[in-house]
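Peer 1: These are the structures in question, set out in turn.
What follows draws every value from the coordinates through simple rules; no lab data is involved. Please read these numbers as outputs of a predicted model, since none were measured by experiment. Cβ atoms are built from the backbone, for glycine too; each structure is taken alone.
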Structure I
Amino acid sequence: MTKKDGKSGIGRQYFCLPVMLLLLALVPALPKSTLAYDIVTMTVNEDPCRKFMHIMAEHDNDPARIDSIPSEQNFRVVAEMVIIAKALQLGGMNPRFKFIIVPNARRETHEVIEGNAVMASQQFNIKTFEEDKYKRNTYMSAPITRPGEFCKGFYCLADNKKALQAKTIAAINRLKPGVIGLHWTNDATVLADMGLKPCLRCPRFDSLIKMVANERAAWVPLSFSRADDLSRQQFGVTLVPIPGIRFSLLQSRHFMVSRTHPMGQKTFCALQKGLAKLRKRGVIRKLLTDVGFFNDATEGWTMLNADAVPAVQ
C-alpha cells in the first residue's frame, strides 16, 4: 500500500505481510492483561523486513529469546533490527513495529527526518549526522560499529578470473569500474581516497547486483557473509569476494532516531539504555558476527587502506 506524504509529496509504502504477523511482530509472550504496546514506526528495505519478521515469529515474537541469527537470515540489517528490538526492550519499552518500506538508505533517512518514522532499521556513518538537517532532526545513538571496524570486500562474479586475481589498487583499476549505491557517500569517499577510479552509481540495491551480473560493473563493495566461501546469494546471483583483500569504511556507525516524531525522544532514551547493556554483555558483536559483519576468516587479509585506519581510532 502506498500513501502520499502531504508534506513532501513522496509516496510511502507500508508493508503488508499477513496483517496479524505485522501487528504482532514484536508482541512478547505475555498475558493479555499486561500488554501495553509502544508503536515504533521503522523504515526498512523489504527483504530484510521479511527476514526479520520470520526470525521474530520463530522466537515467539520476543526479541529477548533471540540469541543468534540463523544462516538462512544471514543479512546485516536483520542483525541490526534484532539489536534494536532487544535494546528497546531492555531499555524499558514494549515495542511493536510498523514498517515503512523504502528502496534505499536515502529514503530511510528522509522518512526519519520528516517525522514519518521513529527510526531507521540500520546504522549510518557518523559523518551523516554532521549535516545540518540531521543535526536538527535526528538523534544519533551510541556507536554500534566503532571507528575502523566496518570492513568490506570487493564482491564479483565467481567466474570473473581477472577480478579474482586482482590484489592491488592498480590491478582493481584495470578492471571495469565498481558499482555503489547512489547515496553511499562514505563508500565513495573512502574508495576515492584509496585511489580507486570512480564507481558507477545505482539507486537500488538490486540494481547493484544486476550491474555486476550483467558485467557492466566488475565488483560491488559488500560486507562479508559467514558462508564457508564468504559468498553471497543476492537476487539469484552468486557473488564472491576477491580473496585476500578488504578495506575499512573508517568511520563509526550509529542508529538514527527522529527528533520530529512524537515517539522519538522516548525511543532514543530506551535505545541508549538498552544498547549500553547489550554492549556490556557482548551481544552487539555476537549478532553482527553471526551475519559475517565481523569475520575471523578475513582477519588476515590485506587491508588496502590500513594506513588510514589508525587516524580515526
Structure II
Amino acid sequence: MNAASKQKKASTATNSTFIDEAALYDRQIRLWGVEAQQRIRNANILVAGIKGLGNEICKNLVLAGIGSLTILDPEPVTVQDLGAQFFLTEGDIGKNRAEAAVIQVQALNPRVAVRTDKEDIEQKPDAYFAQFDIVCVTYASLPTLIRLDALCRAGKIPFYAADTFGMFGYIFCDLHSHQYIQVRKEEPTTKNATPREISEPRVEEYCTLVQSLDRDWSDVTKGQLKKRVSKAFPMTLLRYRFQELHGRLPTEADERELGTLRNNYLPQLGFKDLSFLDDSMIEILAQTADTEISPVCAIVGGILAQEIIKVLS
C-alpha cells in the first residue's frame, strides 16, 4: 500500500469516527456546538472517591463523552457501599472500590478511556495532579481538600470538592479567574423592533477554600442568616470539625458532643444566633453524618457533573 492509499484510509477512518460520534452526541452538539464537544472529548478528569456521590459524577461525565477519566479510591468495598453505589454487587465486597466499579463505568461509554488508581490521595505527590484538566474530590478530609485546592490553583486546574450526608450535601468549586461569555438581549429601540442578542465577555473571580471557610459571619443578622444560608453549611462545618478532632465522622452516640461543639465552634466563625442550628438539626447530623442516600447523591452528583461540563464547553 503506497503513502497516498494509507493517507486516504486514515482519512476515511477519521471521518467514520467523527460521523459515529456526531450521531452518539447529537443532542449535546446541537446544544453547545462541535467545538465545545471537542473540548469535552479532549478532557482528562480525576474523580477521587467512588462511593454513591462519585458514582453519579463518573456516570454523567462518561455519558457526556469526556476523553479520559481516572477513578481514584484506595478503600475496599463494604456492605454499606451497596446502598448507594449501583456499580457494585455483593460479589465485589472486599475488592478495591475503584477496580470493582471500573468495568461498569467503562461499559457506559467504550469511547472514554477509564483508568483506576488504588493509592490514597493524601499520599499523592503534588506533581501527580498536573496531568489533569479538572480535579474533583469527594469524601475527603478538610485538610486534604485545602491542600488540593491550593495545588490546583497554583497549577491553574479547576478544582471541585463535594460530599453528601443524609439529606444534605454541598459542592465547592474553585475556577480561579474564570472567563465566559454572557449573552443578553438588547432592549429594542422601537416597539416593533426585534431584540438583538449581544455577547459580552465576563470574568468571575473565585475564592479559595480557605477564604470561604474564613468568612466572618458576625455581620449577618438573624433574618439574613435564615434567608441566605442553608443549614447544610454550618452542619458541614461541624461535621468536618468533628472529623478533624477525632479522626472519624460522628455517630448517634456523639450527639451531645456535637451540641457542645456547635456552642463553642460556630461563635468563633461569627454565628451569633445558635438557634439557627437547633438541637433537632444536631440530632439529624449525628444520625446521618456517615450516611449516603441515593437520590441525594443523584441530585448533587448530577449538578456537579453538569457544572464540570459547562466549564469544559
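Peer 1: Work out which structure the value 25 belongs to, where relative contact order in percent (Cα under 8 Å, 6 or more apart) was derived from one of I, II.
Peer 2: Going label by label, the one that fits is I.
Peer 1: A follow-up question, please. Thinking of I, II, which structure, once helix-only ellipticity at 222 nm (-39500 (n - 2.57) for each DSSP H run of 4 or more, over all residues; to 500) is computed, gives back -9500?
Peer 2: I
Peer 1: Here's another thing I want to ask about it. Tell me which structure, out of I, II, gives 19.9 once mean count of other Cβ atoms within 10 Å over residues 46-53 is calculated.
Peer 2: I
Peer 1: 15.6 is what came out when mean count of other Cβ atoms within 10 Å over residues 230-237 was calculated for one structure; which of I, II is it?
Peer 2: Considering all the candidates, the number was obtained from I.
Peer 1: If distance in nm of label points 7 Å out along Cα→Cβ at positions 54 and 302 comes out at 3.8 when worked out from the coordinates, which of I, II was used?
Peer 2: I
Peer 1: Next question. Among the shown structures I, II, from which was the value 20.1 of Kirkwood radius over Cα pairs in Å calculated?
Peer 2: I
Peer 1: Given 11.7, 33 as the derived value for Rg and Dmax of the Cα atoms in Å, for residues 206-253 alone, which of the supplied structures I, II does it correspond to?
Peer 2: I
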